[in-house]
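Asks: Given below, in the form of C-alpha cells, are the structures.
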Structure 1
C-alpha cells in the first residue's frame, strides 16, 4: 500500500509530519466509523484560536449519505474525478461576525484559526492510518445556500478523508503518474527572513 511519496532534501521531521501528504487515490470500500470521525473533530476542537473563540464549524458528508451526495454535486469537475472515493467529505466554515449562535473575539483571525483546526484534523487522521486531501474547487455560495449556513459564517474549504489506495485505482495514466510524483517544497531561504524582507541569516 502506498503510504507517502519520496521527499528530497529535507531535515528530519516528526514521523507524522514527514509522512503526511494529500493523495487523491482513496479506498472506495473503506467505511469511516463514527468514533473515528469524532476523534478527528476532537483534534480540531483542541486546536489554538484567538481568545479561545473557536471560530470554526464543519459540515460532514459520509459517503453514501444524502449530505455527501449534495456536497459532491457542488464540487468542480476535476475534484469529482477523485472525491467520490474517500470515506467522507467535510466542508469547513469560518465565522465572520458575532451572531446569536456564537460570540466572536475578532474577525481578522478566523481564517487562520480555521486553518489550524484543519491542520490538527489532518495530523490526527495521519496518526490513525487515514489520509486527508484538502481542496478549494467547489461552489461555495451554492453550499452556503443549500445547507442554510448563516450570513455571518463563510463556507471556506473542503476536506476529503479516508484510507489511501494504490494509484492504479485510477483509469487514466496521467492520474497514476500524478500520484507518484515526488513531493517538493520551496527552500527555507525563499520564505524565512532575518530582518528586512528578503534578507537572509548571516
Structure 2
C-alpha cells in the first residue's frame, strides 16, 4: 500500500518557522514520517503536490502532481509548537466519485464516507500513518481537477501549543473526532498559504 512520504508547498520557510515548525536550511520540514518541501514564491496555492513510497509509477492522481519516493524514513525532528506528526491531509474535489476511483486505482482504498450536509461528504483513505480526507459533493459538481486544502498535525499538548503561539492560534475546541480537540493556525498573519490545524493526540485504546 502506498505511504505518504512527501508534500510540496509554495510557502516560504520563514512563515513556518514563525509558526513554531523546525525548517532546515534547504527548506524541508519533517513532520513525523513526512517531509514537507517548502519551495516558496507562491501565493494562495498552499500544497501543490505529494509523493508516496510504495507507489508503482509517478503519474498525477486526478490532476494532483505525484512522485515516487525512495529511501529511508526521515529522522524525527522536534518542533517548538509541539508537532509530532501529520494527522490528516485534506483534498478537495468537484467530483468525489472520480477522485475516489483515482485513489483506489493506485492502491488507496476508501475506508469510510461521512455525509456532512448540504450535498457534501468526506471520504477517508489511509496512506501509512497519515489519513487522506477527501471533501467534495455527493453528486459530481464539476470536471476540474482535485487539489489540496490543507493539513492537520498532531501535537503533544494542544494547550501548550496555544500558549506558545498565542494569538497566532485560535482557542482549542472539540474536534469531530471523539475525545480530541483542534485549533487553527492563523496562517494569513504569517503569510502561509497552506491551511494548518493543530490537534490533540488520538485517544489510546486499551
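Readers should treat all values here as calculations from the given coordinates under stated rules, not as data from a laboratory. Quick caveat: nothing in here was measured; it's all calculated off a predicted structure. Cβ atoms are built from the backbone, for glycine too; each structure is taken alone.
Asks: 30 is what came out when relative contact order in percent (Cα under 8 Å, 6 or more apart) was calculated for one structure; which of 1, 2 is it? Present the calculation step by step, with values, prior to reporting the outcome.
Replies: Working: 1: 30; 2: 22.
Matching structure: 1.
Asks: Mean count of other Cβ atoms within 10 Å over residues 114-121 computed as 11.2: which structure among 1, 2?
Replies: Details: 1: 20.4; 2: 11.2.
Source structure for this number: 2.
Asks: Quick check for you: by Kirkwood radius over Cα pairs in Å, which of 1, 2 is greatest? Walk me through the intermediate numbers first.
Replies: Numbers: 1: 18.4; 2: 17.4.
Ranking 1, 2 on Kirkwood radius over Cα pairs in Å, first place is 1.
Asks: Continuing with the same structure: Determine which structure produced the value -3000 for helix-only ellipticity at 222 nm (-39500 (n - 2.57) for each DSSP H run of 4 or more, over all residues; to 500), calculated from the coordinates; the candidates are 1, 2.
Replies: Details: 1: -8500; 2: -3000.
The value was obtained from structure 2.
Asks: Compare distance in nm of label points 7 Å out along Cα→Cβ at positions 34 and 170 across structures 1, 2 and report the one with the greatest value.
Replies: The structure with the largest value is 1.
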